[in-house]
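Each structure below appears as structure tokens.
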Structure 1
Amino acid sequence: MKLSARLGAALTLLLVTSLSVLAQKMPEDKAGWKLGAQSYSFRLFSFAEALRKIDSCGLKYVEAFPGQTIGGGLEGKMDFKMDAASRNAVRKMLKDKGITVVAYGVVRAKDEAEWTQLFEFAKDLGIQNINTEPDPNQFAYIIPLAEKYKINVALHNHPKPSRYWHPDTVQKYAGNSKYVGACADIGHWVRSGLDPIQCLKQLNGRVLGMHFKDVKKDTPDGKYHDVVWGTGDCKVEQVIAELKRQKFKGPISAEYEYHWENNGPEIAESARNFRTFFEKTKVQ
């Protein structure tokens, strides 16, 4: 075999091996689960810096949030009203890091014109889910827009007494559209006194994305705070089993709202725990 042929074969083997190792490190991919991070976890930093941190956590997907400074030499924020040049620069930033933006939120728009602008932004960047808590009277045009653009509108649950704190609200407002469902925040369900497993079962088939966290109440003020996944009260392993049972597919955003200055190591550990649970959890 000629030297060039041997080199070609070696490079092919290396590529196949690298892809195999990557697949082993991200076993959830085979189920259509896009495990990444909400860039809000790194809200003290720019979006550009958040991408670097997400990459260091072993994650390849991001949910962008509107209020974050873009950074990387770019002015402005990750607002859906950014101009075309800024979008192109953000797209290049993502490509250079090998990270895919799959969700955007939590975001609201004031009227139909702004919602149309938001859907155009999502389409341009290839965003799959818009995570939102809209005014109920906006569903009259939000649902048709979701159908038109084929982009999911995922209703996010902040804790009680916010409007969408309970799964009932998704069933109330989403109608029959397959493009409208839940962005299930399991930590906020626990904060609201709800069982995340029962909530997921109630939403069976309507979960379009996740804000994934684990929380524990062990501070003097009696409030919940984020902890490494699998060490809190969110029943993480059971949640993963339930998502498997429902044949869930979509973005899962790590949203870690604690130790803001340096929570990357805890997110990385959480991702490793998630993948361990994923591989050992069987569907009942």
Structure 2
Amino acid sequence: MREFEAANVELRERLPPVVAMLIAPKAEQCYRWRVQLDCGCVNEVMTRGKECLPGERQWRGPEHEWLQKGQMLCIHDDAPPALHQKIVEWGERRECTFPADPVEPRHGVDRQTWALIRHDEPHASAFWKVTLTCGHVTDVIAPDLEWKPDDGARRCSAKRVAEMTKEFEEFWASNSTGQDDRERDHMRRMLSQGWPSPEPECLCYTCPYVRWIVAYQRVGWLTPRAAEPEQQQTLKPPTLASLKRRLRQAEAEAERLRRQLTQSQRVDGL
């Protein structure tokens, strides 16, 4: 009950009062489930009503975005690093205004670089919500306020790309720990495409913590109902639709890894 009340408070803080009053569930509407994830963890969740199955509804991600049906977040200290995913759909646009940057460098940036990137006056940036190949949603920054997805990506000249390629290769040769393989592969892909802005891919920080529901079990109503006792039920397997979704995602990930492996073998052979 404490978790339910805390979730309702958080919902009211995020939404206008009238909207929150309409969609916030009541305690007597909530049904409890025990769910098992593909990482082996077992959690308890609540749905609105006993007919709403956990594996057939959408749960929220880290930024309150909707995940795919049957996916839930499960935080692990040994989670893999975030991977770059291609952008497949452009959604809503929003503008954010930022104050002028301080004179002193931030985020560990050296003074020379900070002098080049620092904004000495308040400025605005446009952010677009995008959907990635993995199905997750994130924000990317536009090249400028007027840019639209229909404009396409802006690219550097062939001469500038050649200069950047040489600079990066020299940096990697002299500093083997300057960037990990993930970032090097990303940089090489961007260079091969003319250094597009905005980039056609970005890191998905949701993927490392998303797991699939593989089974679920009824616990009972949040507020017990004496007139409708619950019967013990065994864990139910996932539906055919959820298995097909997981298979498509696994096949897409395997294909992406095969492309990376082929690229790495070509680089090693040079």
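What follows is calculated from the coordinates using simple rules that are stated; it is not laboratory data. Everything quoted here is computed from the prediction, not taken from an experiment. Cβ atoms are built from the backbone, for glycine too; each structure is taken alone.
When distance in nm of label points 7 Å out along Cα→Cβ at positions 117 and 245 is calculated for each of the structures 1, 2, which structure yields the highest value? Please report the intermediate quantities before stating the final value.
Numbers: 1: 4.4; 2: 3.7.
By distance in nm of label points 7 Å out along Cα→Cβ at positions 117 and 245, the leading structure of 1, 2 is 1.
Looking at relative contact order in percent (Cα under 8 Å, 6 or more apart), point out which structure of 1, 2 has the largest value.
Values: 1: 18; 2: 25.
Looking at the calculated values, the largest one is 2.
Taking 1.04 as the value of Cα Rg over 2.2 N^0.38 Å derived from one of the structures shown (1, 2), identify that structure. Before the final figure, lay out the partial values.
Numbers: 1: 1.04; 2: 1.28.
Value 1.04 for Cα Rg over 2.2 N^0.38 Å corresponds to 1 out of 1, 2.
Suppose you compute helix-only ellipticity at 222 nm (-39500 (n - 2.57) for each DSSP H run of 4 or more, over all residues; to 500) for every structure in 1, 2: which one lands on -10500? Please report the intermediate quantities before stating the final value.
Details: 1: -13000; 2: -10500.
Working through the options, I get structure 2.
Looking at structures 1, 2, which one was distance in nm of label points 7 Å out along Cα→Cβ at positions 53 and 261 calculated from, given that it came out as 1.3?
Corresponding structure: 1.
Comparing mean count of other Cβ atoms within 10 Å over residues 109-116 across structures 1, 2, which is largest? Provide the component values of the computation, followed by the final result.
Numbers: 1: 14.4; 2: 10.6.
Largest one: structure 1.
Given 14.5 as the derived value for mean count of other Cβ atoms within 10 Å over residues 45-52, which of the supplied structures 1, 2 does it correspond to? Present the calculation step by step, with values, prior to reporting the outcome.
Numbers: 1: 20.6; 2: 14.5.
Derived from the structure labelled 2.
Which one of 1, 2 has distance in nm of label points 7 Å out along Cα→Cβ at positions 29 and 93, as calculated from the coordinates, equal to 2.4?
Numbers: 1: 2.4; 2: 3.6.
Computed on structure 1.
One of 1, 2 was used to compute Rg/Rh (Cα atoms, Kirkwood Rh), for residues 181-236 alone, and the result was 1.00. Which label is that? Let's see the in-between values first.
Details: 1: 1.00; 2: 1.45.
This value belongs to structure 1.
Consider the structures 1, 2: one of them gives 0.92 for Rg/Rh (Cα atoms, Kirkwood Rh), for residues 37-100 alone as calculated from the coordinates. Say which.
Details: 1: 0.92; 2: 1.07.
Source structure for this number: 1.
Using the calculated result 21, 13, 11 for semi-axes √(5λ) of the Cα gyration tensor in Å, for residues 125-212 alone, pick out the matching structure from 1, 2.
Numbers: 1: 21, 13, 11; 2: 25, 21, 10.
Of the options listed, only 1 reproduces it.
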